[in-house]
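Visitor: Following are the structures in question.
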Structure I
Amino acid sequence: MTQWSFVLVGGGLAAAKAAETLRAEGFDGRLVLVGAEPEVPYDRPPLSKEYLRGTKSLEQVRVHPEQWYADQGIELLLGVPAEALDVDAHTLTLGDGRRLAYDRLLLATGSSPRRLDVPGAAEAPLHYLRTREDADRLRAALAVSGGRVVVVGGGWIGLETAAAARAAGLDVVVLEPQTTPLLGPLGAELGGLFADLHRRHGVDVRTSAGVAAVRPGAAGRTTVVDTTGAEHEADVVVVGVGARPETTLAEQAGLAVDNGVCVDAALRSSHPDVFAAGDVASIDHPLFGERLRVEHWANALNGGPAAARSMLGQDVVFDRVPYFYTDQFELGMEYSGYVGRAGYDQVVYRGDPAALEFMAFWLRDGVVRAGMNVNVWDVVSDVQALVRARRPVDVARLRDAAVPLPETLA
C-alpha cells in the first residue's frame with residue numbers, strides 16, 4: 001500500500017485514532033487528515049467538564065501534540081471543510097477548491113448540535129457546546145460575576161454544563177420538557193436521581209417545561225419563556241437539545257444514510273472504499289441485532305482504530321458494548337450497554353442509591369441489557385460481560401454486592 005492514499009475526513013477523536021492505528025499497523029502511504037476546525041484533534045468530553053471549568057488546558061485535551069502528526073508523516077489540512085465527495089472518481093473536494101484523490105476514505109465528520117427552533121431563538125445570543133471555540137465563549141460568559149444561567153435541555157451536556165456553572169457560584173435553571181432529566185437513556189427512576197442531585201446543589205430543575213419563546217433583552221440579557229408560561233431572565237442561555245449526525249457529504253455522494261452513514265460491522269459504507277466511524281456512523285451492530293448510532297466518546301475512541309484496520313483489509317467485527325461516563329458534583333458514573341428499541345421491564349439495584357454509591361441494571365426478560373456504576377469503580381469489564389452474555393441472571397444474586405458479578409448469571 002506504499003503508493004496508496006488514505007483520506008480521513010473529520011478533525012476529532014475518531015479520525016486521530018484512525019491515523020494513529022494506520023501508522024502503527026504499518027501503512028506507509030500518503031495519509032491526509034481533513035478538519036473543518038483549525039485545531040488539531042482534541043477530546044470533546046472535557047468541553048463540558050474540565051476544560052469548561054478551566055482545570056484542563058487545550059494542550060491537555062488534545063489527542064496528540066501537533067508535532068506528532070508531522071513526525072508520523074500525516075498531512076493536516078485544518079480549518080478547511082470538505083465540500084464534495086465523488087465516490088466513483090475517488091476524489092474529495094475541499095472548500096478552498098483543492099481536490100484530493102484517495103484510494104480509501106474515512107468519514108468521521110461527527111455530529112452538530114440541534115438548534116432551538118422557537119420564536120426569537122435566531123436573534124438571541126444562545127450558547128451551543130460542540131467545539132473548543134464554543135467552550136471558550138461559554139467559559140467567558142460564565143465568568144460574569146453574579147450571572148444567571150438558563151440551561152435548555154436536561155441531557156448529558158445540559159446537566160454537565162449546569163453543574164459547572166453552579167460550581168462557579170452562578171444561579172442556574174434547567175428547563176427539561178420531559179417529566180425528568182435523562183428520561184430516554186436512564187428512565188424515570190434514575191433520571192429523578194440526577195434531578196435530585198442538582199436540586200441539592202441549588203440548581204432549579206424545572207421538568208415538563210420546554211421552551212416556548214426567547215426574547216433578547218438589553219445589556220445582553222435574554223428572557224426564556226417556558227411552556228408553562230413562566231419567564232426566566234438570564235445572562236447566559238445554554239442549549240443542549242441533542243445532536244444530529246453530519247451526513248451532508250455522504251448524502252450528496254449517494255451513500256446509504258439512515259440517522260447516520262450506514263455501515264456494516266466492518267464499518268464499511270455502501271461504497272466499498274468509504275468507511276465511517278464515530279458519531280456519524282450508523283452501525284449494523286452484530287451484538288444487538290439492530291442498527292445503532294452512538295454519540296459518546298468511547299465509540300470514537302474504539303471506532304477509529306477499527307475502521308483503520310478495516311481500511312487495511314483486515315477482518316474487523318465492531319461489536320463494542322456502548323460506554324459513556326459523566327461527572328457531576330460528587331457523582332461519578334459509567335454506563336455500559338444498550339437497552340434497545342424493545343426497552344426494559346425491570347431495574348435492579350446493587351447498593352444504596354441514596355448514598356450515591358451503587359450499581360443499576362436494566363433487564364428485559366431477565367437478561368441484563370445495560371448497567372450503570374455510580375461511584376463504584378473497576379467494574380466496567382464485568383458489567384459489559386453481563387451485557388455480552390445475553391443470558392438471564394439470578395436477580396437476587398445481582399442485588400447482592402457480596403456476590404461477584406460474573407457469578408450472577410443463572
Structure II
Amino acid sequence: MIKLTDKQIEYLTVVPHRWNFKTGATRSGKSFVDVSAVIPKRIIERQGKQGLNLILGVSRETIERNVLLPMREIYSEKRVGYINNSKNVAVLFGEDVYCLGAEKISQVAKIQGTSVKYCYGDEVAKWNKEVFEMLKSRLDKPYSCFDGSCNPEYPTHWLKTFLDSDVDKYVQKYTIFDNPYLPKEYVDNLCKEYKGTVWYDRFILGEWKRAEGSIYTSYLKNKSKVLVNSLKCDDTDKDKRDDDIDFIQIGVDFGGNKSKHTIVATGLKKDGSVLYVLKSRRYNAKETSPDDINNIVLMFVKSIMKKYDIPIRAVYCDSAEQVLINGIRTYLRDENIYIPIMDSIKKPIMDRVRFVELLISTGRFFMIKSECETLDIALTEAVFDDKKDNDVRLDNFTTDIDTLDAFEYSFESMMKVYERG
C-alpha cells in the first residue's frame with residue numbers, strides 16, 4: 001500500500017494550477033508522490049484530449065532512473081513502458097508520452113509548434129532556461145498543466161525568479177524532516193555530512209541559498225584526519241589489504257601562460273569504500289614544450305609504479321588538448337608503458353565539489369601528507385566567486401584551480417560507485 005504524508009496528500013488534492021511545483025530538500029518525498037500518484041492521475045484525466053504528454057528531465061537517462069523506473073516498480077511494465085529509442089516515446093497508462101532531455105535546447109525541438117496537454121518536469125533547476133521558456137508557449141489548452149520538482153540552487157536562479165512571480169502557480173517547499181518514512185539514522189547522518197555547508201541549507205532545509213566563501217569547508221574542519229603519513233596497509237603487508245586500494249588513476253591538467261601543468265594520482269577502491277590521494281605535483285607551463293610535458297607525465301607515472309605495487313588503470317587528461325594527449329600516449333608506449341590515456345570526463349564542477357565534501361564528511365577521503373602539498377593548498381584556498389550569482393569557483397589565477405582539475409579528472413569515472421557507497 002502506498003503511504004503518503006500529509007504534505008503529499010495536500011499537493012495531490014489541490015485543484016491543479018497551470019504551474020505546480022515542489023521545491024526543497026533531497027529525499028523529502030517530492031518525487032515519490034509524483035511517480036506514485038500525480039503523474040498517473042494527470043495523464044488519465046487527459047486521455048483522449050488534444051495535445052502531447054511530455055516528461056522533461058536533465059537527460060533521458062535521468063528520466064528513466066528518477067521517474068519511469070520507480071513508477072514501473074509500483075504499476076508494472078504493463079502500465080509503464082520503456083522509452084522507444086527512435087521516437088523518444090514511452091507508453092504510460094495507455095498514452096504516448098514524449099520523454100526528452102532538457103539540458104540542451106536542441107534536445108526538445110520536437111515540441112516546437114505542438115500543443116502540450118500535460119508536462120512533468122524532473123530536476124527543473126538543472127534545465128536549460130530556453131527549454132523552459134519554450135514550454136510556456138506550448139501549454140496552450142484550457143486543461144494544460146505542468147508538475148515539476150527540483151532541489152533549490154542560488155537565490156537569483158532563473159527558476160526562483162519564475163516561482164516568485166505572479167503566474168498561475170501552486171508551490172510547496174519541503175525540508176528533509178517532512179518525510180517521516182526516512183530512517184532517523186539516515187537523516188542524522190545526512191545532516192552531519194552537510195553541516196556547515198551551503199548544501200545543508202539547500203538539501204536539508206530546502207532553501208535557495210547562495211554559496212559563499214571557502215568551498216571545501218569539510219576539508220578545512222577535518223584536515224587533521226584527512227592528512228595521513230601512508231596507506232593504512234603499506235606495501236610490506238601484502239596479506240592485509242582490507243583498507244588498501246585496488247587501483248590507481250591519474251589526472252593531468254595542461255597549463256598556459258599563467259596557469260600550471262598539474263598531475264595527481266588517486267588510489268581507489270572498487271566498492272567506493274575509501275579514496276587516497278597519493279601524489280600531486282605542479283609545474284611551470286611557460287616555455288615548456290610538448291616533449292617536456294611528455295617527460296613530466298612519464299616521470300610521474302614511473303614514480304607511482306616504483307612506490308606502489310598496484311595497477312594504474314588509466315591516465316585522464318584535459319580533453320581540450322588532443323595533440324598533447326596523443327603525444328603522451330605515444331611517448332609512454334615508446335617507453336613500454338601501456339596504460340590507457342583517456343580524455344577527462346569533465347562532470348559539472350559543483351558535482352565534483354559535492355563529491356569531495358561527501359567523501360570527507362563520511363570518513364572516506366585521505367591524502368598522503370608528504371606527497372600532496374599542492375592539493376592541500378588548492379583545497380584550502382579554493383573559494384566561490386563572489387562576483388557571480390551562480391555557484392562558480394573563483395578562477396583568476398589567485399588560487400590553484402589547475403591542481404583541483406587534475407585531481408577531479410583522476411576520480412570522475414568512479415563517482416557513481418562512490419556515491420552509492
Structure III
Amino acid sequence: MRLRRLAMCVVLIFVLVGLFGAGAQPIVSTKQDIAVFSLGYYGWFIPLQALGTIDLKIQEVFSDIGRFTVFGTTQRLSSQGLQQFIDTLRRTKQANFVLPEQYQFGEAFLTKAEFERLSGAFIVVVPVVTNFAVYWDSKAATWNCNITTGITFIDVAHDASVIAVESIDTSGSDKTSMNSAIMYAINAIPSQLEYSIRSIPQFQISTRILEAQGSTVKIQLGADMGLKKGDEYAIMEKQTYGIIEDSREVGLIVVTDVRQQVSTGRVLYCAGSLDSNTQLKEIARQGVDLDLYFHSSASESLPGLRMTASRGYFPLRPYIGMQVPVNYAFGFFSVTAIPINTIVGAEYMIPLGRLHIAPYAGFGITYIYLSEAISGYTNTNYLSHFGFQAGGRVGYLVSRNTRLFVDVGFDYWKALDLLLFDDYGGLTIGAGISFKL
C-alpha cells in the first residue's frame with residue numbers, strides 16, 4: 001500500500017511539473033513557412049519593368065527579414081481571386097471536399113499540385129495593387145506616382161483565417177522622368193512592408209535571456225532570425241490570477257551586437273532581477289528617432305528637428321536634420337524668405353540605464369525658402385551659408401517610447417555672399433524631446 005501511494009505521489013509530481021513547469025518556460029520563436037504569391041494588379045496598367053521590380057522587392061523583404069522560410073509562386077491573384085482562394089482553402093478542411101485537377105481563382109489558374117504546394121505552408125501571403133497612379137503636376141512641374149499595395153496574410157495551417165491585411169502607401173516624384181517617379185515610389189515599399197510585418201503579433205519575435213551579467217545580457221537568436229543592432233525587446237513578467245496567466249512589460253533591452261545565433265543586449269531599465277530564462281518580446285519600430293529641439297546662442301534662435309537611424313546602428317548612429325536660424329528670416333511685400341540649415345552627421349550613443357550620453361557632429365548647408373503669396377511661386381535653389389555643428393547630449397528615457405534631453409554644443413555658419421548675409425555661430429545650449437518611432 002505504501003509503495004502504491006509513493007508511486008502515485010511520484011506520478012502526481014511529474015504531472016504537476018509537466019503542467020506548470022513547462023508553462024513557465026519562455027517562448028523562443030522559430031522560422032515560419034510562408035508562400036508568397038506574385039503581385040496581383042488586374043484593373044491597373046503597370047509597366048512590365050515596374051511590375052517585375054515590385055515583385056522582386058516584396059520577395060526580398062520576406063527573404064531578408066530572417067524569420068521566414070519562403071516559397072514563391074509566379075501566380076497572381078486579383079482581389080476577387082483572393083477571396084475565392086480563401087474560400088477554397090476553407091472548403092479543403094471539409095472531409096468530403098475534392099479539389100479538381102485545375103482551379104480558377106479570378107484570372108489565375110492553379111493546378112491541383114500547385115494548390116497543394118501553397119496550402120502546405122503555414123502562412124500564404126497575397127500582395128495585390130489596389131491603386132497605381134502616375135500623373136504630371138503642372139503647378140509643381142513634377143511627375144508623381146502613388147502606389148497602394150494590399151498585403152493579405154492567410155493562416156492556412158489552421159482554419160484559413162485572415163491574420164492581417166496591411167495597406168502599403170508609397171509615393172515618388174521627379175521633375176524630369178516619369179520612370180524615376182515610379183521607381184522612387186517602388187523603392188519606398190520595402191521599409192514600410194518590413195515594419196508592417198514586424199508589427200503583426202503572430203510574426204513578432206519572442207526569445208529569452210541566456211545569461212545576465214549586470215546590465216549586459218546574452219539573448220538567444222541572432223542574425224539567423226533577422227535581429228539587428230538597435231532593436232529593442234521588452235522584458236516580460238508572467239503573472240497568474242487563478243487559472244489565468246497574464247504577462248506585462250517590466251523592462252527594456254536594446255540590442256548592441258548581433259552574431260549568427262546569439263545577440264548581446266544592454267538593459268535600459270528593469271523592475272526586478274533577470275535570470276537565464278527571462279522572457280523577451282520584440283518591440284516593432286520603424287528604426288528612426290525623431291527629435292524636436294530648440295537651441296539658442298548669443299545671436300541666434302535655432303528651432304529644429306533631427307531624424308536619427310536607430311535600427312541597424314549602434315553605438316554610432318547617423319542622422320539628418322534641419323534647423324531654422326529665426327533671426328535671418330525676413331519678408332517684403334508678399335514675399336517670405338526663410339533660411340533652413342540642412343545637416344548630415346552622426347552621434348555616438350553611450351547608454352547608462354535610462355540615462356544616455358551622446359557626443360555628436362555634423363556639417364551642412366543653408367538654403368533660402370522663398371515663397372510669393374499671390375502667385376504661389378516657391379524656390380529653394382538659393383544657398384546662403386555652409387557650416388558645421390558639434391556638441392554633446394544628455395538624455396533621459398521617461399518611457400519606452402520617449403526621451404527628454406539637453407544639448408550643449410557649438411555651431412558655425414559661413415556666409416557664401418557677405419554682401420547679403422553675415423557669418424554667425426558660437427556656443428549653443430538647448431533642450432528637446434525624442435520620439436522612438
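Just so it is clear, none of the values below were taken in a lab; they were calculated from the coordinates. Since we're looking at a predicted model, the values are computed, not measured. Cβ atoms are built from the backbone, for glycine too; each structure is taken alone.
Visitor: The value -0.36, -1.18 for log10 I(q)/I(0) by the Debye sum over Cα atoms at q = 0.07, 0.13 Å⁻¹ was derived from one model only; which of I, II, III is it?
Guide: Corresponding structure: I.
Visitor: Follow-up question, since we're still on this one. Using the calculated result 3.8 for distance in nm of label points 7 Å out along Cα→Cβ at positions 72 and 384, pick out the matching structure from I, II, III.
Guide: Of the options listed, only II reproduces it.
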